[in-house]
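These notes open a run of structures that come right after.
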Structure P
Amino acid sequence: MAPNPSNTHEHLTRADRPQENVTQWAKQDLCWTSFRDTPLEYFETAEDVVVSDAERAVEIAAAKEERVEESKLLGYFDLFKVDPKTWPALKEFTGQNFALSEKETGVLRAMVTKNYVTESQGKVLSSLLKKAEKEGFRA
């Protein structure tokens, strides 16, 4: 049987601790003498501790998906860091250098007039900005 590591965490962060600051509480003798006297919970079997390969694969896939979504959101928010003068300049540049799809035209128009687009429109706008930069556009 192995001790459950959450025992320590629960003891250090319990609501009735005499010191509000956890790091200060952890430095006090009272913290550790009271912990020593607290009955610990133990895992019954190794299976309670060990994660199967299948469970681990699911956890890894979920973590990757979470990072992808987080990355998409960060890219979306980056659009609002761009100088608002960039969007009319991009509209002019694209009009002179290459044709836009109907969707790209609508999204760019929304950003120029409202300085706001939805997340899905942000993907279109981000892609358009990258395409224009490859063609020589500089903000």
Structure Q
Amino acid sequence: MAELEGNDAFIDTNKLIFGIGQVQQITGVSGRQLRYWEEQGYIQSISQKKGAAREYSMHTLFFIFHVTRFLRSGFTLQAAVDRAKKFDRQLPVLREFLRSQLKGVDFDKDQSVLDFGYVDSSHTQRIYGVVKDGETFFRIENVD
């Protein structure tokens, strides 16, 4: 099982910065639309010098991606932003849970197994998350 080394296993996404052209290319959202969203307070570019091209954090890039995903699903812009904000609030909780609970990942030829450690303080069982053939499930195994 490939073990993870605490916080070192995750990238500090605050250091990943994208220019407006890159954001347009990645998300398919026009520069005009991005500026409008910024004017409306839906997104925020990174502070920059006057006349410099807009830049966005990885966090904002993901937020833009989720807004566009909800827009494509038929939501209005305001509803898409509201849903993206709700999803955005969930991410730190998921990240913290994974950071503290994920002990390692193992890759077999037909499945990947995530080791979430012991089920409880008795240390008699471990819980694993399994990804196999596009399906996900948990497996609990007794520890000898």
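Relative contact order in percent (Cα under 8 Å, 6 or more apart) computed as 21: which structure among P, Q?
On the way: P: 21; Q: 18.
Corresponding structure: P.
Please state which of the structures P, Q yields 0.05 when FRET efficiency 1/(1 + (r/R0)^6) of positions 33 and 129 (r between Cβ atoms, R0 = 35 Å, to 0.05) is computed from it. Display every interim value, and only then the final one.
Details: P: 0.05; Q: 0.40.
Structure P accounts for this read-out.
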Notebook entry, point to check: Between structures P, Q, where is FRET efficiency 1/(1 + (r/R0)^6) of positions 65 and 81 (r between Cβ atoms, R0 = 30 Å, to 0.05) highest?
Noted result: Q
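Tell me which of P, Q gives -20000 when you compute helix-only ellipticity at 222 nm (-39500 (n - 2.57) for each DSSP H run of 4 or more, over all residues; to 500). Numbers along the way, then the final one.
Working: P: -20000; Q: -13000.
This value belongs to structure P.
Laboratory data are not the source of any read-out in this text; all were calculated from the coordinates shown. Since the structure is predicted, the reported quantities are computational estimates derived from the model, not experimental observations. Cβ atoms are built from the backbone, for glycine too; each structure is taken alone.
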